[in-house]
Structure P
Amino acid sequence: METNFLEIIRTRRSCRCYKPEQITDEQLNAVLEAGTYAPTSRGLQSPFIVAVQEEGLLKRLAKMNADVMGVTTNPYYDAPTYVLVFVPEDFANGVYDAALVLENMMLAAHALGLGSCWIHREREMFATAEGKELMKQWGLPDGLVGIGALSLGYPDGEPAPAKPRKEGYVRVIRADK
């Protein structure tokens, strides 16, 4: 595993092309564990994380997401694993908590040599009757909403270089010395 944390941050890119082989259980567990250590509001650990590797369900989820987009392509880029993140609908800080979980998992994936990409439209997918039925089948509590997901797998190709950082991105305000 890569140990230079700033280098991991600098070199992580969204992956949109995956090899078909499945990641190892050890890699998946490490990525999921990283998600569970994300900071959450008041330490409440509000998110729920669901990893999917079953082929029929991957296709079903891809179709649900594509239907929201109005496309026929796979919005998860044919990755062999999808990781979905849900939060309680009425929790004010849930979106922020879920975002931190997703970011932790993306960084862990990159450190392990995996590719990932943040995928949207899970809110719309799981607001449907079909989505609510899936959450019920997965044993999730009522009242959750989908926030985002990751496509996850071995990258098929090299990532693009980072774009230059924009001018004026950061400002430091200090008292006069």
Structure Q
Amino acid sequence: MTNIHFSRLTEPTTAIAEAFTRWENDQQINYLARLNRNQADLNAFKEVTVASLAQRIQDTAIYLIYADQRLIGEMSYQIDPPLLLQHEANSAWIGITIGESQARGKGIGNQALDYLEQQIAAQGLKRIELGVFEFNQPAFALYTKRGYREIGRINEFTYWQERMWADIRMEKRF
């Protein structure tokens, strides 16, 4: 995977919706990004449709991640969403998913984060906030290395491995 590029999602297609549905239901990664209140939530099938993606891009900038012309993941940001821990104007909330297993662990998430930060800065935003579940140490380490700092925790936030875990909220300022 040498040729990584990013493309803003403006017109969802069936193929893109199918990829998002596959990633949303991939038991190897869905617990890392999806809020689950119990085992039933963790196992619940989530379908992503062209219509739901079209609705989502109304208030969320979604970028598709490609490696050698193959869709492997997605990243996104919202401006001032209600889920922010610190409600400051002109804050971006971000998320990144490397959906295809063969693309994980190759530094693509770091490249995606770099690109996403550039897009956010170009919008004139001065702050990024994100949440990372406390058991996701690789992501926490990446964000820390990239200059994000912990600003709080929401305890008993998500379910995984028969218990509830905290959501660590982190921020980076430009």
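Summary table
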read-out: Given 61, 40, 34 for Cα extents along the principal axes in Å, calculated: source structure among P, Q; value: P
read-out: Highest-scoring label, criterion being distance in nm of label points 7 Å out along Cα→Cβ at positions 62 and 78, among P, Q; value: Q
read-out: Comparison of P, Q by relative contact order in percent (Cα under 8 Å, 6 or more apart) - largest value held by; value: P
read-out: Read-out helix-only ellipticity at 222 nm (-39500 (n - 2.57) for each DSSP H run of 4 or more, over all residues; to 500), computed value -11000, structure in P, Q; value: P
read-out: Comparison of P, Q - label where mean count of other Cβ atoms within 10 Å over residues 110-117 is highest; value: P
read-out: If FRET efficiency 1/(1 + (r/R0)^6) of positions 70 and 126 (r between Cβ atoms, R0 = 41 Å, to 0.05) is computed and equals 1.00, the structure in P, Q; value: P
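Where a number appears in this text, it was derived from the coordinates with a stated rule and is not lab data. A quick note: this is a predicted structure, and the numbers were derived from the prediction, not measured. Cβ atoms are built from the backbone, for glycine too; each structure is taken alone.
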